[in-house]
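Below are structures written as structure tokens.
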Structure P
Amino acid sequence: MAPAPLLQLSDISLTFGGNPVFDGLSLVVQPGDRVALVGRNGSGKSTLMKVMAGLVDADRGDRVIPAGVSVGYMEQDPDLSGFATLGDFAASNLPAGEEYRVDMVAEGLKFKPETPVETASGGERRRAALAKLLAEAPELMLLDEPTNHLDIEAIAWLEDQLKSTRAGFVLISHDRAFLRALTRATLWIDRGAVRRQEKGFEAFEAWRDKTWDEEDTARHKLDRKIKAEARWAVEGISARRKRNQGRVRALQGLREQRANMIRRQGAAEMALEGGQKSGRRVIEAKGIAKAFDGKAILKPFDLRVMRGDRVAFVGPNGAGKTTLLKMLIGQMPPDEGTVTLGTNLHMAVFDQNRDQLDGDMTLWDSLTSDPGMQVSGKADQVMVRGNPKHVVGYLKEFLFDEAQARAPVRSLSGGEKARLLLAKIMARESNLLVLDEPTNDLDVETLDLLQELLGDYDGTVLLVSHDRDFLDRVASTTIAMEGDGRAITYAGGWSDYREQRREEIKENKAKTKPKVAKVKQDVKPEPEGLSYTEKHRLEKLPAVIERLEAEIAKLEQFMSDPDLFTKEPVKFQKATEALVERQTALAEAEEEWLTLEEKAG
């Protein structure tokens, strides 16, 4: 007998502001499903996920969750009112004694549970919401853009967690590499309809393109048929008209069928123009270094950026990527060294915090009040790469409709804010494009277009991103910052950097492998000392061991209840698995500490 589904939606219809979002939508999520939920920005992905979670009520239809099935939803903007710290919020639905689960995921997600709610950033709040979901471990997880505000290390950790989970999950993400690694089925929202394919995201784009080709073919055939039937209706013989009224009615039916075909939303009509060429040498940095509060953010570093280079900066959050970027473009002075900018530079900057956007302004005012886009004497036009355009017409090129032109910027989704900022940047001619986290919230089609534009762009690109696929597609050089103050230059994109890094580690291991004396086998080799990474690890291990011991103590205390096994067998099993995992990790950490201590001499 097949297991009952975790979630079933039947004949769901939902309307916002007179426009139907879904009509007659049905879908099923089975135990163990790993589903990608994809679609254009504004297609209703987040709304559908909220319907799944029971947070939005449909106008019509049924949502069925079997008794005993737990469903968890990761909120993009969680309500933390009433909680003193992020940890209090993350543990709020856990049974007494299981708060340790939050600590278990906090390290991987790189958030501090003790952070006060009132001082937490938007990214920290989102990480707390994700930690809450993972700690609660529901049978069905609904994840809306979980990788936003995570660095590459945390994304890799989350990827491993989801690979090993037994829970089913539905996942919205713009991160192709993340989707490809995790999903086995795809739900595609397109113009209010939801299609399902029992293949992961890897097969999505070929399926989408084939579907659209078939749709275009059907539309073309219908147009030809209507044209032929319309000619007959005009030229038909009067004497035969009575006998062929059915054919006339059929023509009317064909026209109604054609009218009911909803045209696909086109891709954004973004364009980049390099304008005048910059000098051949764009940036020359020599020996630049930076420290904050005595901590080295960047140790002496040299870099030469030539015209046409695509330079990516990667590393954990807080490693100094944005700081280095600001020094290179002259927005922040280095403590040591010099930065020389090339000649004839026209720079356009996309900042990760969207600081160039004023939430109180309308989209219209955001464009027309920009000094670089103003058209003298014409309040309804903006200057776009030297040519005046109507505000609404330009907004439509970035997939905004006329009604949004007078809406406040704060009402936009994350993806819409990103597109508006791109609209401001792309209105200018530039030959140095600085992109700090441009990929957050953009849908796959817009990312594709942005990647194509950067490929054809005549200028130079400096890029910070945690999107591994995007880095592979765009970057010709990667600067890796791993949090120890060093910045190391590698050729190629993300995958090239990782491969070169693996080779470096192998070489370092071979060099540091103890050499046994050939003549006197009983002579102990002299200790060779620790590498920088090993010293750092040795310093960190006592805290790791202490944390693992504390988690083991909590688990043992939790399992000391003699009635736990009979009353809560599932919790007992999960706690047992967690205890074994922590005990194994503790033994490995202690062994690693002893080995490093011995090597340190």
Structure Q
Amino acid sequence: MSERSGQELYERIPAKIYDDAQAAVVQVAGEIAAAIRERQASGGKFVLGLATGSTPVPLYRELIRIHREEGLSFANVISFNLDEYFPIDDRHPESYHRFMREQLFDHIDMPDEQINIPKGDVPREEVFDACKEYEDAIVAAGGIDIQILGIGRTGHIGFNEPGSGPKSRTRLVTLDRLTRLDAARDFHGEHNVPRYAVTMGVGTIMDAKKVYLLAWGRSKAEVIRAAVEDDPVENLPASFLQAHENVSFILDTASGSELTRNKYPWLVGFPDWTPELARESVTHLSLKLGKPLLKLVDKDYQENGLSELVTEQGPAYGLNIRVFNEVQHTITGWPGGKPDADDTYRPERAVPAQKRVLVLSPEPQDDVLAMAGTLSRLVAHGHDVTVAYLTSGSLGVPDEEARWAADLMLEAGGGEIAIDVLRELDEKGDFDEDTADLRQFKSYIRRNEARASLERCGLEKERIRFLDLPFYEEGRYRRFVTGERDVVAVKELLQSVQPHQVYVTGEAADPSSVQAKSFSVFEQAISELADEAWLSDCYVWLYRSDGSEWEIHQIEMSVPCSPDEVKTKAQAIYQHRSQRSQVPAINETQSEAWEQAVARNRETSSLYDRLGLAEYEAIECFVRWTVSK
């Protein structure tokens, strides 16, 4: 069986995986440009279906570049957008009419009369007729030649939420709460997000001649796997694309990481059994069978697709011991290194005994969500710890939280500032963005929450820095653009601290997110410092704060947390009052951020226990990142 035929046993939709989103969009934009030019040569119109949200933004920027630098004209292009919120005015900063203007249409030569976006401001009683007219307009244009899609965490395409059937057409739909929560920050609070949307139906999308579905980041990985590999179901509308004759899923490495060919490559072919892949397969086998590592036998390997591994690197007992030791050596109660100890099998160095540690948090709360226990341990062990918040997090503060804080200030005699904030909130219109003063006030809220949070971890206020990077202060969610000023600010921070350890997150996040933008700035900054002497003695540890943890085989440092440290972590997260309403409930018992974070750490400790290692209350984990030169 070839690797490709093995892959096809699992994948029902062609999926192309690229190193990153930019490499992917260059390819897709090139194919779109070629198709437009081919239609131009024949004198016809080209019909392009477009999506909104953060996912297609890199594609639109690449199309704009081709227009400006390579002379691609959009004069013969007719566009149809997938969806629009309802009810919403075209002028609203979060309307898709405005989004498309800002991200594409204002920068190319597509005639206004050839741009079509569902109407979000028609009277409710006229929505049905408007949807019918939209369908008729697509047919009259000759049908969609290429349709661009993103995918939501619920598996929706367009706004076809779970329950949408394969024959559905353009219509008014009720938005899933998770979808509304994902948009909450854009609208300054969930209560401001429209409850409805007008969307092309699944059937409308299926009529397109060619479909590209784009997905970036680790948060989309599981829903991509389900859409590509599982049976099509109404609970996952994207899965209906399996029936399309000309569809491609365009993925980056992170969003394609859960596909069987990547997660379990031994099931689709004959991989190179590197030590890393051996560890992955053996830990997976142990957890799958519910048997501790040291109890696996040759038969277990042979009956679960791992005959080649046990033949090549066995017998089973020797392989089990090797992997057991590798996993065991990740565990340390000394995240900064244990002084005067043999560190041969420890993830961190013993020397220097007291290290300069820099924790980079994209927004306030990212740090404690992932590593409050580790932070507390580093402080308790006497390391020189600095926590730097790269952005203010002001965009994440709902208006009602700002009002609460201003009312409290006014009650306590806070005076003019509180009065000004309350007046601005009262005068703020539906289409108004926060003024610079209101954003500043909201940043004060986040700063005080951050200080209170880190105080629970034992860190003094003097060890906390707020960088307020320009990309965030001058931008909006999903539309951030980083620049040289951001890189310079992070370089100056790194140079001033000259750390032995850096903790950072965002390496596999959605490229448009604050976490991903912050990581890209850090990556650029540290690469420009590659010749600095201190960097040769600096370890960079990656943490995850987005709700998904490292896989057990990926972990290179795991820090156990005692019951008291778990309580400290919960208290630290709890201090971020303004963020409590922004967290989607996982289930009836985990509706708060601190509950979800603690549950995630307890699940990691459970995995170690199931592998046959010591049982801990909870475990925080990290992966080491190598600085590129």
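As an exercise: distance in nm of label points 7 Å out along Cα→Cβ at positions 7 and 391, calculated from one structure in P, Q, equals 3.4. Which structure is it?
That value comes from structure Q.
One of P, Q was used to calculate FRET efficiency 1/(1 + (r/R0)^6) of positions 159 and 495 (r between Cβ atoms, R0 = 35 Å, to 0.05), giving 1.00; which? Don't skip to the end; give the middle numbers.
Details: P: 1.00; Q: 0.15.
The structure behind it is P.
Of structures P, Q, which gives 2.9 when distance in nm of label points 7 Å out along Cα→Cβ at positions 271 and 543 is computed from the coordinates?
Going label by label, the one that fits is Q.
With Cα Rg over 2.2 N^0.38 Å as the yardstick, tell me which of P, Q scores highest.
When Cα Rg over 2.2 N^0.38 Å is calculated for P, Q, structure P comes out on top.
If distance in nm of label points 7 Å out along Cα→Cβ at positions 31 and 463 is calculated from each of P, Q, which structure is the one that comes out at 5.1?
Attributed to the structure labelled Q.
FYI, it's all coordinate maths here, none of it is from the lab. Keep in mind that what you see is a predicted model, and the values were worked out from it rather than measured. Cβ atoms are built from the backbone, for glycine too; each structure is taken alone.
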